[in-house]
Structure 1
Amino acid sequence: MNSISFIIKSIQYHNHKVTKATEGVTQAEALFRPYSSANSLLWEMGHLAFFRNTCIKLLRPNGPLDKLENETTLFSFGSSIQTAEVYPPLDEIVDAFFNRGQQIQQLLHDVSQEHLQSQSPINFPGATTVGGQIESLLLHEGVHVGEMSYISTLIKRLR
């Protein structure tokens, strides 16, 4: 399987899992944290939307990014938990996640192998090429999708 095929299949699979995890979840439920050092489903969702924007930036370095209000502050690595009213609505975050997935898939149809194999301008651990970092980000996304599935199951069982 080539890199582009892997990325597209990952996006599609994660979209399916996110749909199931967020279906019927209210804003209040989305802010539930199973224990004090765990993230909420809403934070996980925002974190994933944030990293999909990072993939877009890697594929289209000079293009504009659509961002949620305070997205970087709320959802990047190391962001701290905030009070409920600071967060955007779950539906808005989910829409951004899906829209960014569509953008990534569209950009992949036009990206050259040369660009995917070029040195990444972002310094993430692991891969150093644009394509390698996008693959790593999608693997990272898979971890968070799994966490969301677990939190969603807890939310639904605690109703």
Structure 2
Amino acid sequence: MREAISIGAHGELWHHKHMLWAQSMGLQGHKRLNRYESGKDRAHYIRLQNYCLDMFGEVVEPDWDFAVTAPEDIKGYLEGYIAWENSVYTRLGGISGRLEAMGFPCEAALVRKGLPRKELKRARRMLAEYGLSGWDMTYILPADKKLHDKIKKKEER
């Protein structure tokens, strides 16, 4: 569980850094997306921490030794996003599988709740769409505005 908690904490940091990058680039939709996903990652690792304390009486702190570098452009950002979330998916899936094999199905299910299925799908689609536009900002900026409005609705629920 410690590894899953650290992955969530690193996800919070990853998205926070990219939120600031997106804001500096004027991409308000991507800023909002990363702020939203940072919060989801934080909520997931806190849920795991609370579970460990309640069930095992142990406070499990994340490993905060994690550095994030900002991308140079939106293509690099999306490629980095996909690489990061692929890594998260693989590692959380492995942790969940090991927990299941050791006879901890409830814990495995809790870890699986952090799998970034929708994030991966969204980032891959954006990479393809933006690439097909030739990375044309006259296409990307309206798409970013739609993303902003979509995430804003999610946040307001």
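Of the structures labelled 1, 2, which one yields 35 when relative contact order in percent (Cα under 8 Å, 6 or more apart) is computed from its coordinates?
Derived from 1, not from the others.
Say we calculate mean count of other Cβ atoms within 10 Å over residues 49-56 for every structure; which of 1, 2 gives the highest result?
1
Taking P(r) over Cα pairs in 10 Å bins from 0, in percent, for residues 25-96 alone from the coordinates of each of 1, 2, which one would give 20, 52, 22, 6, 0?
Of the options listed, only 1 reproduces it.
Given that helix-only ellipticity at 222 nm (-39500 (n - 2.57) for each DSSP H run of 4 or more, over all residues; to 500), derived from a single structure, equals -27500, which label among 1, 2 identifies that structure?
Source structure: 2.
From which structure (1, 2) was Rg/Rh (Cα atoms, Kirkwood Rh) calculated, if the value obtained is 1.02?
Answer by label: 2.
All of the numbers you see were taken from the coordinates with simple rules; none came from a lab. Everything numeric in this text was worked out from a predicted model, so none of it was measured. Cβ atoms are built from the backbone, for glycine too; each structure is taken alone.
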